[in-house]
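Listed next: structures, encoded as structure tokens.
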Structure 1
Amino acid sequence: MRMPTEIVVTLITSVIVAVVVVFHYETIQMLNRWVVRRHSHTKQTIRDRRIILSVIFGLLFAHVVEIWLFGLAFYLLLGHGGFGAIVGQSEVSFLDCVYFSAGNFTTAGWGDLAATGDIRFLAGTEALVGFMVITWSASYGYLVMARTLKDNTRP
């Protein structure tokens with residue numbers, strides 16, 4: 001007996017969301033441990049640049065990984081058929097799925113590709129998760145900059 005496509009898409013979406021959220025949390029924890037260690041080991045002016053740029057590039061890397069994870073989920077679901085399609089391209093490659101994922105994750109939704117069928121649930125959920133983790137990253141980045149630059153203003 002084959003499981004209904006709605007249930008399969010919902011389960012895969014749940015797994016991807018869990019992996020992305022835990023990965024993002026662990027990335028922020030790792031960056032924060034590094035920031036705390038660097039705060040006491042480098043000179044003031046060099047420290048500011050290194051800390052802030054490292055955090056921004058670390059968060060950017062995390063977002064790229066997360067986009068690729070969602071892209072992989074789209075690609076795997078499309079490869080098994082019956083879960084829907086991504087229309088706008090005659091044949092959808094893995095990189096097309098990553099591109100589609102980037103549009104969803106950033107909520108840009110360029111519109112040249114669109115999901116049909118049950119994978120729309122994955123696409124919609126990705127937009128919510130992307131918005132949340134981008135906001136999470138912005139908040140964390142702000143806190144790091146505020147803390148790092150605040151230390152510069154001490155007499």
Structure 2
Amino acid sequence: MDSSLIYLTQTDTTVGFLSSDDKKLSGAKQRDSQQKILQVVNSFQKLTTQVRVPQKHKKFIRRAKTSTFIYPNQLAFRVVGIASNHQNFLRKFNVMYSTSANKTKNTFNKDYAIDKSDIVVYTKKQFQENRASSIYKLNKKKKKKIR
């Protein structure tokens with residue numbers, strides 16, 4: 001599988017685009033390429049290879065469901081829940097950029113999403129636009145809920 005392609009798939013939170021190329025995702029969403037995009041991993045072990053998790057927040061991060069964390073190095077990561085179709089998909093890749101499958105500031109449009117993706121990953125369930133993940137900004141001592 002080529003991770004530089006844009007994949008359209010049902011994520012653990014909503015319908016999303018995934019790729020190893022954040023610039024391609026920004027182009028598909030028609031948004032500023034300087035805006036950072038969150039990355040997803042399928043395990044805490046892979047997360048620790050990407051960022052240093054502040055000791056004070058480790059338990060909170062492990063227990064959080066469908067939450068994204070912005071770490072002190074300004075990178076945003078979400079660990080995908082255990083035993084989900086999305087986690088199985090991510091096993092084929094180390095780390096992928098992930099964003100909702102819609103034009104910036106718009107709602108999900110299936111035709112638009114399929115047109116902008118290189119590969120569509122279907123599951124037994126239909127694509128569903130669900131609630132986006134919560135976002136927390138972390139530093140060594142504090143956490144702040146952003147969304």
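For this structure, a couple of remarks:
- Calculating distance in nm of label points 7 Å out along Cα→Cβ at positions 82 and 130 for structures 1, 2 picks out 1 as the one with the greatest value.
- Computed -27500 for helix-only ellipticity at 222 nm (-39500 (n - 2.57) for each DSSP H run of 4 or more, over all residues; to 500) - originating structure among 1, 2: 1
- At a computed 21.1 (mean count of other Cβ atoms within 10 Å over residues 66-73), which of 1, 2: 1
- Structure responsible for 1.8, with distance in nm of label points 7 Å out along Cα→Cβ at positions 26 and 50 calculated and labels 1, 2 on offer: 2
- Source structure (of 1, 2) for relative contact order in percent (Cα under 8 Å, 6 or more apart), computed value 37: 2
- log10 I(q)/I(0) by the Debye sum over Cα atoms at q = 0.11, 0.12 Å⁻¹ derived as -0.39, -0.47 - corresponding label from 1, 2: 2
Taken together, the values in this text are just the output of simple stated rules run on the coordinates, not laboratory data. Remember, it's a predicted structure, so these values are computed and weren't measured experimentally. Cβ atoms are built from the backbone, for glycine too; each structure is taken alone.
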